[in-house]
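Take a look at the structures listed below.
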Structure P
Amino acid sequence: MDATDPHRLGPFWGRVLDLDWRAGDDGEGGLFGRTPGHTIWFNRVPEARTVKHRVHLDVFTVDVDDLTALGSTVVLPPGDDRSWTLMADLEGGEYCAFVRPELPPDRLHGLAVDCADPSALAAWWASVYGGKLVNNEEFVTVENIPGMPIATMDFASVPEPKTVKNRIHWDVSVDNVQALIDAGATVLRPLGGDLEWHMMADPEGNEFCAFVD
């Protein structure tokens with residue numbers, strides 16, 4: 001997750017997700033849980049948020065007031081066609097809060113991705129991760145992703161195109177990157193120098209990092 005102030009945004013998300021914040025000496029840091037898959041890194045960037053998050057987090061809570069007490073803002077309350085609350089974090093980044101009477105072990109419900117073609121992009125990521133593809137009325141979901149401690153990746157259609165780098169991205173472990181390239185991914189910056197991973201983009205330009213096992 002990109003942040004203009006990781007040491008402020010990171011602890012906030014640690015409290016939201018019940019994960020441990022560890023600050024780095026470089027001004028960045030990460031959140032850590034019971035498995036490596038629960039790790040969320042916070043990277044310092046100079047640019048502030050300027051557009052709606054194209055990738056956002058969905059979280060569980062027992063009360064939206066608990067989130068506002070941490071500094072969140074309610075952007076849009078639940079409505080007739082929506083059972084969740086659209087929130088904004090300390091840097092204005094959108095996320096969705098799902099109220100439950102009891103919290104599950106993992107507070108992070110899933111990742112939501114805006115896209116032009118949900119069916120195609122969800123199918124692409126389902127093939128990369130080996131997840132189950134589920135078509136819903138208004139979005140397409142990838143479920144049962146091996147080793148990933150979230151329930152879903154949800155892909156929804158939006159009219160606006162991607163214009164800036166996503167402030168939230170996910171990491172992928174692969175045997176080699178050529179299979180991703182052959183499937184339609186793009187290498188933005190190859191491994192080398194101070195970079196221990198490949199910076200890549202999926203078929204709709206969403207950035208992700210590929211780590212070669």
Structure Q
Amino acid sequence: MRPHYSITAQPDAEPITLAQASEHLRVDSTEDQAYISDLIPVAREYFDALTGRASAIATYVMTAETWEDLFCQIGRIDNTSAYVIPLYRTPLLSVTSVKYYAPDATTLTTMSASYYRVITTAEPGMIQLKNSPPSVDDRIDAIQITFTAGTDCAPAMSKHAIRMLVAHFYENRAPVAYASTYEIPFTLKALIENQKIGGFF
């Protein structure tokens with residue numbers, strides 16, 4: 001099962017401002033300001049989920065059923081067994097905790113930080129377990145990794161894609177209109193594809 005990402009602490013600031021979104025939309029009136037403001041985090045979360053990026057600093061929890069669902073590589077590095085877990089919200093700033101349910105346990109066990117190393121210089125950031133992982137209980141939330149990722153200055157391409165997503169959501173408020181669906185424009189798709197981490201989101 002593919003790991004699930006959820007935000008536990010929203011950003012203090014969005015990658016684009018309400019003024020920037022309104023300017024892009026060419027909206028001068030104050031009537032829709034609250035609506036446009038609500039669309040900005042929606043567009044940011046959508047963009048980040050599609051690309052694997054974190055365009056604003058936030059705290060995340062990645063949940064998985066098994067360690068195998070997380071590993072991108074199992075091999076030998078410097079004579080040490082390497083179990084690598086990519087965290088697809090880039091850039092990775094820090095890892096708060098790695099927790100898991102041991103077999104038949106009802107409470108989470110926190111893995112000692114000495115048991116793994118955090119790699120923030122890679123894209124995506126990674127956790128590398130120094131030894132084989134512990135056994136976990138048979139449940140969909142058996143492993144829970146809490147981490148902080150993001151930037152307070154998102155790349156210009158990311159900001160523009162988020163502006164375009166705000167405009168797309170603003171202009172298309174219903175999923176279907178007049179029996180026709182409205183797809184995301186090619187220019188926006190191209191921006192999102194260019195910003196993807198790992199190439200499969």
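What follows draws every value from the coordinates through simple rules; no lab data is involved. Remember, it's a predicted structure, so these values are computed and weren't measured experimentally. Cβ atoms are built from the backbone, for glycine too; each structure is taken alone.
Suppose mean count of other Cβ atoms within 10 Å over residues 46-53 works out to 12.2; of P, Q, which structure was it derived from? Label of the originating structure: P. A value of 2.8 for distance in nm of label points 7 Å out along Cα→Cβ at positions 6 and 126, calculated from one of P, Q, originates in structure Q. Can you spot which of P, Q the value 16 was calculated from, given it is relative contact order in percent (Cα under 8 Å, 6 or more apart)? Source structure: P.
Out of P, Q, which structure matches -5000 when helix-only ellipticity at 222 nm (-39500 (n - 2.57) for each DSSP H run of 4 or more, over all residues; to 500) is calculated?
Working through the options, I get structure P.
Ranked by FRET efficiency 1/(1 + (r/R0)^6) of positions 22 and 134 (r between Cβ atoms, R0 = 41 Å, to 0.05), structures P, Q are topped by P, which has the highest value.
Taking distance in nm of label points 7 Å out along Cα→Cβ at positions 86 and 110 as the criterion, the highest value among P, Q goes to Q. Given a value of 1.18 for Cα Rg over 2.2 N^0.38 Å, point me to the structure among P, Q it was derived from. It was calculated from structure Q.
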